[in-house]
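Given below, in the form of structure tokens, are the structures.
Quick note: the coordinates plus some simple rules give every number you see, no bench work behind them. On a predicted model such as this, the values are computed, not experimentally measured, just so you know. Cβ atoms are built from the backbone, for glycine too; each structure is taken alone.
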Structure I
Amino acid sequence: MIRAAASLELLQACALIHDDVMDGSDTRRGAPAVHRSLEALHKHAHWRGSSKDFGVAGAILLGDLCLSWADQLFFDSGMPADALLRTKPLLDATRTELMAGQYLDVVEQARADISPDRALLVARYKSAKYTVERPLHIGASLAGASPELLDVMSDYGLPLGEAFQLRDDVLGVFGDPDTTGKPAGDDLREGKQTYLIACASERATPSQLNALRSGLGDPHLTDQDVDGLRELIVETGALAQIEDRIAQSTENALSALQSVPLENGAGEVLAALAIAATRRSH
């Protein structure tokens, strides 16, 4: 079971490596992103060609390897063959939904006029389903869970996954670099079209909207510029709106756990996970 579960960590690694390439992120968890590490390797070795292109190519290949290794580790985990075959469609759906979510994210970054509803759709497919709902489905299926229990896992996992992503959006703008491992306001410099930004845009006055659009996506924003945009977002009420949404989604997830008895303390563990995922500071 541990090997089967670890396969999802390799799927996560694939997603993060490729996500950093697509976002042009310099860091991940306080260290250089994979493509930046490989770019530095090329540069310091004085190899031929573009260091940047080498880094991107290497990161794409490593992400692909992680996706392949995830499949290999899952099917070599030692779980019973009938459990693996029963669960394979869920694993396939996880990967498909993840790629769809990443593409939706790319589309919205290009359109640069995201609405709150579209931002939530991206959050559902890019994060909520593969981070929480589908891993729960996969674990429950391997254990022989009933279809009714899988439905409960969706009722718990989707709102929790949404709340987890919305907390990540807040931290991307208001988080402390010492705990997030990323520079302050990095999401603003990258121009990420998140639910927070969508809400701020929807609620902003014309002058606030102009200021938000001028600063969002500017890689040269100073710390003072970031503070100004943060203040603007707070003034629109967008931060309060997203905090309310996180609280409501978390409550919905916790309520779903009460609808079915779970064995061996699983309900308590999932309830604790909901709190840890939505009240985190990094």
Structure II
Amino acid sequence: MILPSILNSIQIYLKLISIQIRAQLQYPVSFVFDVLTQGINAILFFVATVMIFQRFQSIGGWTLGEIAFLWGLIEMSFGTMDMIFSGFDPDSFSTHIQVGSFDQLLLRPINITLQVLGSKFVIRRLGRFIQGVIIFIIGVSLSQVNWTVGKIVYLPVVFISQILFFGGLFILGSTITFWTVQSVETVNILTYGGSEMTAYPMSIYPPWLRNFFTYIVPALFLNYAPALYFLNKPDPLHLPSFAPFLTPFTSIALLMAALLFWRIGIQHYQGTGS
């Protein structure tokens, strides 16, 4: 019974996504420009970093190639997450709460989490993913990564883990709006701000900020720790030797906690009276 249910859920999700994609591709020229805009806006920030390296040879002991490795990997994963989890983006999800359309979703005989996940699939986020790929390739080339079988296998694990981590933060942010109605800006600091922060080595930040993103929001294990493994870099923070391999466990734990909080939020949801 479990397998047919899972297959049916996947089929429903794919149908919801296909509707979203067809709708967005009705205007192909607009779509292409949206993708290009997404990519150009994001890559301009990296260009600014390159200009900094024209003045300084490294940032916290990290070369341009190593920063590009960090930046490209997090941009690829965050761009993918922002596309897949768009329905849980707190800014857009709060609209469902404000106008009362979330009540309509609850009345449908389809899993509510699946409905929200498939309610929005913004494919223009491909622009951010593509520019991430470009920067990542530049980073790998400049830093001359010594690839091993273990690193090749672990790279997609880290990529998927980063998607799940930020997706979990999106779910947490959306759940909070059951009580606040409006989206909370703090969540954007953790999601969009967190992606910007993890694009740089965590060792350059002050201790209080590192501690927050280690023990409260464990983003340190998301990009920085595995990058030490991929790039064979010494760790100035003296993390445990197994720290680079905590990425999938950290992401799954946060996602499970977010889904549990989401379930609690739905149980206590009473509507806005709209």
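Of note:
- Per distance in nm of label points 7 Å out along Cα→Cβ at positions 114 and 242, the highest-valued of structures I, II: II
- When mean count of other Cβ atoms within 10 Å over residues 154-161 is computed for each of I, II, the largest belongs to: I
- FRET efficiency 1/(1 + (r/R0)^6) of positions 10 and 34 (r between Cβ atoms, R0 = 25 Å, to 0.05) from the coordinates reads 0.95; which among I, II: I
- When distance in nm of label points 7 Å out along Cα→Cβ at positions 18 and 258 is calculated for each of structures I, II, structure I comes out greatest.
- Value 18, calculated as relative contact order in percent (Cα under 8 Å, 6 or more apart), assigned to which of I, II: I
- Entry that produces 14.1 once mean count of other Cβ atoms within 10 Å over residues 74-81 is calculated, selected from I, II: I
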